[in-house]
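Every number here is computed from the coordinates shown, using simple stated rules; none is lab data. Remember, predicted model here, so these are calculated numbers, not experimental data. Cβ atoms are built from the backbone, for glycine too; each structure is taken alone.
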Structure 1
Amino acid sequence: MSEFLMYLTNGIVMGVIHAISAIGVSLIVGIMKVVNFAHGELYIFAGYFSYHLSISLGVPPLLAMPLSVFFIFLVGIGMERTLIRPTYGDEMYSLIITFVLSIVLQNAALLIFGPYPNKPPNLISGATNIFGLYHYGNQRLLSFFISIGILVFIFYLIKKTWFGKSIRAVSQDRGMASLVGVDHYRVNMLSFGLGAALAGTAGVVIAPIFPVTPTGSSAISLTAFVVVVLGGMGSLKGCVVGGLILGMMENLGAAYISTMYRQIFGFIILILVLVFRPWGLFGQKTQ
């Protein structure tokens, strides 16, 4: 029983991190109708930046994490201004550009950082006894609580602030939003930057647990897309629930069946959801 609970806890921790990454994808797709294939590379670069700021430059890890996320936010803004904005009105061009950019960034990571996995230092060491049943790593627990705090902040930002209302207005009706004074170009730019920053956030949170590698970016992008489709396109709640379902199924499946099939379990769930509820768990059915 204690082993099952430990695997379940692992799944929940991974699930909230999946949710952060997936919300970044959902924001960009829902507002800009752009599928960002370079999402996984932004995640990986943030992890590498966090590692090198801490190890090579001696920046405290607690400071290296937000600095890395802020840099990825700036990278996202730069991507939107230079590469994505000229493609507005043609979704196929933006898809091709992000796909090519994914390949370029993956090879750039190989050239700059090398093929070897890198792991930033832990923010905290040791383990905690959970209800007297099992010991669980403090770094994983800290990553979980950081992720929960980030999710609460994102929900507040989208639901309660002027910027969040602007995002929802542009996603629902771009023309009407412009008529009432919303600068949709600025909203697009900041939304793309925020989506990139959420990918980076997931990367720096998980990097002290699982080392980052340039070749791992494709699996990260696929996982984020699976969570978005599973939860329902445009649903923040769906991203959280989808992330938790995927995280728990991956970890329980890897523990009790085989680690070789970790990625397959999520796709099995996705196929079942698409067969019986194509619009996702919390998405809106289109007529």
Structure 2
Amino acid sequence: MIIVQFSGGLGNQLGQYGLYLEYKERGYKTYADLSWYRNGQSKDGKVDIRSVELDLLGLTVEECPKMLEYYGKEGGINRYIRRLVAGRTYMEEGYKFTPALLDVKKGYVMGGSFIGEEYITTCAKTLRDNIVFKGTDSDYIKEMEDKIRSGNSVSIHMRLGDYLNLSELYGNICTPEYYRRAVDLIKQKVPDPTFFIFSNDVNAAKELLGIQGAVAVTGNTGDRSYLDMYLMSLCKHNIIANSTFSWWGAWLNDNPEKTVCCPTTLLNGYDNGSVYCKEWIRVKGD
């Protein structure tokens, strides 16, 4: 038995689902622990309160028994039972690919977003096939789809909002200079590009970027935020933020000739630039 702990927003959830699916495709009985969403997440206001969003992408998981959950009364009382039944605890190291996690045959796997193609070597095709975005039939989404598909579309994702409250971890990576360099690089490679701006504060992002003719994608907030990932995945090219949400938008882009610009790291204080796919272009932010 392997139990994968789920936590965080949709980008993290997809990474955790990918590892969950990888274990299953390798033949292991695998469960998901979703107790963080009921009892574990911070309520201090520094980060947005999260909910499980996998169903919005057509994904389902098999939850572990309550007594094996990590958070809440059951998890605390039964930590010895969890160790006995599920085995030892494994954690991602430094928010980057941790090879030992792919050697797990029994245990509780936690503490990571599990971002990187190395985590999904067996299940990548199944994962792509499993993801079906819901709610894409609105008039606005259809309008954006048509605009994105009609030319050399380039998504630009700028993460603001709660990232500004945690600048010591996320700040000074995707700087204005990062975006300027990435836009210049795209313009060198892509004829007549149209830039589509995605952000949890899209008006501020558009003003900060100052790109003439850019299209601001609006309205996908709250429980509709996942539709930004869907539209980013339809763009022919991508400029991503240091965000797991961004990562998946670019990875799901199936254009075989795509150019993806990414930062050199994911988080301050960690050497984890390897989470980005090898063919993506690293752009410095300083």
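I have -24000 for helix-only ellipticity at 222 nm (-39500 (n - 2.57) for each DSSP H run of 4 or more, over all residues; to 500), calculated from one of the structures 1, 2. Which structure is it? Source structure for this number: 1.
Looking at FRET efficiency 1/(1 + (r/R0)^6) of positions 85 and 205 (r between Cβ atoms, R0 = 30 Å, to 0.05) over structures 1, 2, structure 1 comes out largest.
Taking relative contact order in percent (Cα under 8 Å, 6 or more apart) as the criterion, the top structure among 1, 2 is 1, with the largest value.
Looking at volume of the Cα convex hull per residue in Å³, for residues 133-252 alone for structures 1, 2, the greatest value goes to 1. Looking at distance in nm of label points 7 Å out along Cα→Cβ at positions 61 and 93 over structures 1, 2, structure 1 comes out largest. Source structure of the calculated read-out (mean projected area of the Cα convex hull in nm², 16.0) within 1, 2: 1.
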